[in-house]
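Take a look at these structures.
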Structure P
């Protein structure tokens, strides 16, 4: 059997098509592995950041007590306002970061359970986070998307507004 140039060309095209399919399958596998790696890294990053916030609260009991004393004050000095807001923003940045990771798809909600976390933080009317929200202290420090998401959680949970 003698093969013509056309026959050889057809065989070459067939081999090329098979190679393209194999390459695409390999790339899909690599993308899947990279996606898993990115999610694992993001989950680790969020876990470390969240743990750091709680560690800071536990590390210095006197400082934690001071935060709650300042939170109750009607008229805060500039230093007290800064301390109070800085403390609250540690937690809020961690929650906001989770929100954006969820939005980007780099973590799953089963891992962070953000709505549950935010409901726990903002549910009780006497929560320092809720009081800061109601006074508008967080407005200029949170991304618009996250602020709207949080407002929706507060509203949908039918938590009383002050």
Structure Q
């Protein structure tokens, strides 16, 4: 075994096709393009490539496009939700994740067209179907937003 060998809980990454199987969100509200790192339900890094073609920029703001902070929070929550669904898969049930709360949210710098936002997610704790996650949004190595997100996994259509 080498030092670079994955741990027994590491699940790797998720393509857009896998994300679409895991999350109910679709364009224009799907805020993650891929997940480049997943370690069980402990940590993950999701990616959002912000383009000038985002529908939100028609009104936020046409002359100075800024990606809204609430959509950055949504990207954090979707990344957390995707890893929870992937980690819990296998029971034969279709589950979804609902956001219960956002605490300690701080917006430090704006993001706009051309930016790649990395959503860094780390589990704080999880009890049964409720989890709490530390989330950071990073562009070019700089934290642009952070929050703690509480989410609940439920059976779909319940």
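Between structures P, Q, the calculation of percent of Cα pairs over 11 Å apart, for residues 62-101 alone yields its largest number for Q.
Among the shown structures P, Q, from which was the value -26500 of helix-only ellipticity at 222 nm (-39500 (n - 2.57) for each DSSP H run of 4 or more, over all residues; to 500) calculated?
P
The value 6.1 for distance in nm of label points 7 Å out along Cα→Cβ at positions 22 and 86 was derived from one model only; which of P, Q is it? Of the options listed, only P reproduces it.
Have a look at P, Q and say which one yields 20 for relative contact order in percent (Cα under 8 Å, 6 or more apart), as calculated. Spell out each step's value before the answer.
Values: P: 20; Q: 23.
Checking each candidate, the match is P.
If Rg and Dmax of the Cα atoms in Å is computed to be 15.6, 54, which of P, Q is the source?
Numbers: P: 26.2, 98; Q: 15.6, 54.
Only one of P, Q returns 15.6, 54 for Rg and Dmax of the Cα atoms in Å, namely Q.
One of P, Q was used to compute P(r) over Cα pairs in 10 Å bins from 0, in percent, for residues 38-93 alone, and the result was 21, 38, 24, 15, 3. Which label is that? Display every interim value, and only then the final one.
Numbers: P: 22, 43, 23, 10, 2; Q: 21, 38, 24, 15, 3.
Traced to structure Q.
Values quoted throughout were computed directly from the atomic coordinates according to the rules given, and no laboratory measurement underlies them. Not measured: the values here are computed from a predicted model. Cβ atoms are built from the backbone, for glycine too; each structure is taken alone.
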